[in-house]
Structure 1
Amino acid sequence: MKLWHDMSTPNKSVAKVLVNDDASTELYIEANVALDKSADCWLFLLLPICMALGENLEVFGSLSKSAAHSFVAAQNELLLGHKNLSPVRLIHHGEIILNPSSQKRSNKAALFFSGGLDSTFAAESVDGIDALISVWGFDIPAKNSHHWQLTLDLLESYAASTNRELVRVKTNIRELSNPILV
């Protein structure tokens with residue numbers, strides 16, 4: 001699998017992905033906050049797909065040193081629980097960033113939050129959660145704006161009532177992953 005990363009705006013990351021040297025697919029992640037300029041997030045979103053296909057991941061774009069090193073550790077964890085996956089290699093063409101963000105790091109903690117029972121229990125019982133991250137395109141398809149808006153209204157209300165920031169993310173990664181990882 002080949003990945004070309006483009007970070008044309010601070011709030012949107014676009015990846016052109018070529019699977020099996022076949023037709024390319026354009027994937028995106030957009031958010032209401034600034035995103036990191038590296039292709040780091042794509043490594044871990046595409047890793048299970050590559051492992052299911054038995055294809056190495058070839059990245060054209062910048063990566064952080066920590067993400068490149070974590071690729072193998074993440075893969076080893078996936079191999080422990082999923083015997084149907086195959087080991088793959090990361091092939092990188094581009095800059096390795098030692099300090100991926102020029103912004104000062106914070107000690108804030110965030111929780112992926114769907115508004116369902118499990119994530120609400122975690123939000124209520126884990127101390128120190130500053131932000132809730134909700135992803136449109138994981139549980140609710142990116143094309144279903146009506147269902148998302150109903151959910152978003154509830155998520156915003158809950159975040160406000162608990163005095164937490166709501167980070168809204170949208171992605172179409174499931175359009176690629178669903179047919180492969182089912």
Structure 2
Amino acid sequence: MGERTATRYAYWLVRQSPEVAQEIAAALSDLALNTRRCEVCCDVGTQSPCRRCGDPARDPALICVVERPQDILAIERSGEFPGQFHVLDGAISPLEGIGPEALQIRPLLARMSGAREVVLATDPDVEGDATALYLARLIKPLGVRVTRLAHGIAVGTELEFADRSSVARALEHRREL
């Protein structure tokens with residue numbers, strides 16, 4: 001949250017009744033007390049293992065790697081992914097001092113003995129690409145198939161309004177009809 005947003009929230013809160021501030025404080029306290037990391041996928045939730053890791057209908061041999069817990073929701077909304085997830089807690093970013101050791105890579109590698117495929121769903125930016133390449137170099141020698149989400153022009157986007165990088169990726173990853 002940026003400084004402007006925080007300031008807006010503070011001014012909003014000052015205009016509310018004292019009960020609103022107390023409810024928010026209680027909710028934040030409950031969040032801190034009742035939130036934990038899943039010991040399997042590193043997602044944030046109220047139990048460990050989380051409900052996704054404990055779901056027998058999900059394929060544990062198919063693992064989708066994301067940067068943040070909220071990225072899971074975007075993939076879940078598609079209704080197309082039957083596997084499990086793994087949250088890295090960021091991406092490799094040397095300029096920000098974030099190296100591989102700062103990410104949840106060790107727990108991911110611990111899951112590779114039963115893995116068939118790892119889908120790298122990191123962001124389509126320099127840091128996400130670097131992280132995906134790093135992970136692919138670690139995982140492929142273990143005999144696990146490594147794939148990456150397709151990138152390019154979003155469905156419903158008019159070509160003239162697409163950014164240069166998206167058009168370049170769409171051309172690079174075009175497929176035959």
Taking relative contact order in percent (Cα under 8 Å, 6 or more apart) for each of 1, 2, which is largest? 1
When FRET efficiency 1/(1 + (r/R0)^6) of positions 6 and 46 (r between Cβ atoms, R0 = 25 Å, to 0.05) is calculated for each of the structures 1, 2, which structure yields the highest value? 1
Source structure (of 1, 2) for FRET efficiency 1/(1 + (r/R0)^6) of positions 94 and 126 (r between Cβ atoms, R0 = 41 Å, to 0.05), computed value 1.00: 2
Among the shown structures 1, 2, from which was the value 28, 19, 17 of semi-axes √(5λ) of the Cα gyration tensor in Å calculated? 1
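Could you figure out which one of 1, 2 the value 3.5 for distance in nm of label points 7 Å out along Cα→Cβ at positions 22 and 134 was computed from? Could the numbers behind the result be given before it?
Numbers: 1: 3.5; 2: 4.7.
That value comes from structure 1.
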Quick check: 27 is what I get for percent of Cα pairs over 22 Å apart, for residues 38-109 alone, calculated from one of 1, 2. Which structure matches? 1
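Bear in mind these aren't lab numbers, they're just calculated from the coordinates by the rules spelled out. Keep in mind it's a predicted model, so treat the numbers as computed, not measured. Cβ atoms are built from the backbone, for glycine too; each structure is taken alone.
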